[in-house]
Structure 1
Amino acid sequence: MTVHVDSDDLVRVPPERMEAAYLEYRRACYDVLRRQCAARGLLDLLRTPVTADEFGRRMGVVPTKLPIAELLLRALAKHGDVTRVEGDPPRYAAVASPTPRDFDDDLVRLATGRGSLTELRHSQSYAGILDALTVEGDPIAADFTAGAPPEIEEIFTIPFYRWCRLQAVHEALAAGPRVLDLACGPGYGLLEIADRLPADPRAAVFGVELTPHYAEAAMRRTAGDDRVAVVRGDLQRPQEYLRDGHFDGALIVGAYHFLREPEPLWATVARALRPGGVFALGYVQSDVATDDREIMDLRFALRKPPVYRPTPQDIDHLAARYGLTPIRRFGLGVWRSYSFRRA
């Protein structure tokens, strides 16, 4: 059963409450992964301590993906189903009687909007990861020039992601009525911005998106609203057609970590924002030690080329280089969000 959360109610959830909900959901995902491994007999391969390579070979992992087998073991160890014995190399063994775990259903429901994890493709996709380890090829591309699988489409509407996007929308709009939505995806953020635009003749939102099917979806979703425009553009290149100092606010949510060359984005934002304008950088997968680190490492291990995982210090360094000063920051596990003001 889907539980709809009104956007105005969702955006008011305190960051610490949403992070607790998100992390409870990820703890439940560790349990989903454990159950799928148990159903396939993978935990039986760990009755005696083995190295990651030995485990991978017994599992039938193709040689090029043996490092991902170790990520799987680390995720199982994080959940408490596997122990890691330090050594060179380390060895892993199944825990004979792992501690049963209960999850806070209210927190999971707040994060996901679902009454059960079985209703989420995103949660069940770990089976696909296990399948992919035993075949050649990389089924997931990080450049998004082709269509995205259903579990990625689902993420746009899941409450914890919507919450991050709404935080960015509110921060960008607080600076004024002209907003630039970079990597606007299928247009959900464009609608959220348009719904909140003031009655001001200058009010407008401009979306930039690389992926053809996302750009087309955004155009369809916002058709009929002449305050909204969408173009295709590669954010790893300067967006020179944007007018200098034209926008009051800019945002990018859920896409920064897919940029292999992030500096052109910062240059575009610094040039397109007016002095005093606000840049909201949301849902950035980051190099931080959090409870969801191991399961996120596993989820993204099959992406080729790999995602870019900046540290908070990396973000601060680039912001300072382009004349942006920090306003706010918060996080949901490895997913960090920031806002900056242009000098």
Structure 2
Amino acid sequence: MTDATMNQEERAALRDTVRRLFADQCTESDVRRIMESDSGHDPALWRSLAELGIAGLLVAAGTGGSQLSAVELELVMEEAGAALAPVPLISTAMASVLLDGELAEALAAGRTIAAVALLGALDWTGGSNVRIEGGRAQGTARFVPDAGIADIFLLASDEGVHLVERASAGITPLPTFDRTRRMADVRFDGAATRIGDGAAARRARDIWLVALAGEQTGGARRIFDITVDYARERHQFGRAIGSFQAIKHMAADLLLEAESATSAARDAARQVAEGAVGKDAAVALAAFTCADAFLRCAKDGIQMHGGIAFTWDHPAHLYLRRARSGVQLFGDSRVWRDRYVAALDAMQREMAA
């Protein structure tokens, strides 16, 4: 299957459409309402995204999808991250490259939600202990996003991809710092059907990294914009606080962080879409660059706001919570720096061979 590509004008139209949808159906009050729900998921918003073709962004055209690439996925995730959208976009993107046939069609239509657990060497949390032997999955996968709302589970490792029905999964919701993204430990004890190989699992891992990098980039840019607007409006000692040199320097540093994240995320998306020789290095670079940038923008944005940002009613803490949960999903930045160096070494050896 060859992914379709959009030109710049089409991508701009896609971004505008998604942004308008989130502005209409994913306001801050909507996010706060979903935060307090049992599922942490907005089914109405998810239906709207499915109707737009976003749920099936990476699904093959022959099974009801748009068959677009990681580049368009990253673009959509920037808007989702800015809006803190409480929908299973990342899980669905991963599942899109693992499923086909009727399941892929149901995924694209928004009728089926799949949660994906990365295992073995692909599991950078290091906490999962699932074993698949004789067509059965046994053990626990940790920190699985969207597990509570999933209809099926996909277990992806270097050994292959296996599908497990919800009836064979015991779900333990986890108390999370970020109420806009729910995670759970999932204990498996039942039949596991092999549906793909290790290459498909690694492709899903790359899609995960691109999607999360895009989300973090969007979040970093949004909290930067919120902070700069506040610095323009808030007056102290007879002048806008944004005119003070210390605030100017902090704002400039945050802009640099947001721009660095944007460059890293979009380059990773392009290289994954093209299957470029440097994609492993690109996704590793995006992993630590975007995670660090979002966390820095969220933390310093709160500091620049002052006391008001520590209140529950202000949105700044929502972005800090999402930034922290992203670090939990990505893993420690130091690990990804090591992987970046290793990927560069491997790429240089491959090019020299």
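Summary table
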item	result
Origin of the derived value 45 (percent of Cα pairs over 27 Å apart; candidates 1, 2)	2
Computed -18500 for helix-only ellipticity at 222 nm (-39500 (n - 2.57) for each DSSP H run of 4 or more, over all residues; to 500) - originating structure among 1, 2	2
For distance in nm of label points 7 Å out along Cα→Cβ at positions 51 and 171 computed as 4.5, the structure of 1, 2 it came from	1
Among 1, 2, structure where semi-axes √(5λ) of the Cα gyration tensor in Å, for residues 227-306 alone as derived comes to 35, 10, 8	2
Distance in nm of label points 7 Å out along Cα→Cβ at positions 27 and 283 from the coordinates reads 2.3; which among 1, 2	1
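Coordinate-derived values only; no laboratory data. Bear in mind that the values here come from a model prediction, so they are computed numbers and not experimental data. Cβ atoms are built from the backbone, for glycine too; each structure is taken alone.
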